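What follows are several structures.
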Structure I
Amino acid sequence: MREQRRPYEEARSMIEDMGGSADWCPGGYGGGGVFKLELHGRHHEIPVRPPYTPNDFDRLYVPNVPEPMTWRDFGGEDGHQLQHDAFWRLIGYFTRSVEGG
């Protein structure tokens, strides 16, 4: 039996390993949803829009093609490969966010 994985498992785990959270909230933003991230009092939202528009989480993963156009164009060979600088990109989301909201 195949193990069930959360979407963006590797990226979400990085946040959680630092004491933060990455919660999925369906709806809004054109019918997709939003990931609400929190890390040490800072917040960042990642809108997920249908049908396949890449988002901030997708961009943390290795692109499979030279010019990615959909979320399916990321992830490397196994579909779960993060970019070498994914940690710092993720931290950058919070440094651009407004503290507390």
Structure II
Amino acid sequence: MIIYDQGLIKYTQIKTKKDTLTGSQKDRSIDELKIHPYSIFAAALDMGSSWTISAKSVQDYTIQLMAGHSFWSSINLDYDLILTKVAKTIKELDKELYS
């Protein structure tokens, strides 16, 4: 995803939650993001106990870690609405698949 924010182009990788990325993929993600002057590694949902990519591992690069509300609000989307829609969709899928 490419985000244009305050005159800057920010290259973004977005995962479902903070710990979705497997440890073996951490270095690849950092390598892909660090080549850009401004990058974001985002979690769509503010879930998961901790980041697979730590703040320390990206401190030498201009890679921001953002999750949930902080990410969605940065692109002017309502996180609470997203959570409501995601929950509704999961419930509908669960009902369709398992009822």
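Laboratory data are not the source of any read-out in this text; all were calculated from the coordinates shown. Just so it is clear, the model here is predicted, and its values are computed rather than measured. Cβ atoms are built from the backbone, for glycine too; each structure is taken alone.
Below is a table of values for the structure above.
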{"quantity": "Test item: helix-only ellipticity at 222 nm (-39500 (n - 2.57) for each DSSP H run of 4 or more, over all residues; to 500) calculated as -5500, pick one of I, II", "calculated": "I"}
{"quantity": "For 1.5 (distance in nm of label points 7 Å out along Cα→Cβ at positions 32 and 72, calculated) the corresponding structure among I, II", "calculated": "I"}
{"quantity": "Identity of the structure behind 36, 34, 31 (criterion: Cα extents along the principal axes in Å, calculated), options I, II", "calculated": "I"}
{"quantity": "Per mean count of other Cβ atoms within 10 Å over residues 56-63, the highest-valued of structures I, II", "calculated": "I"}
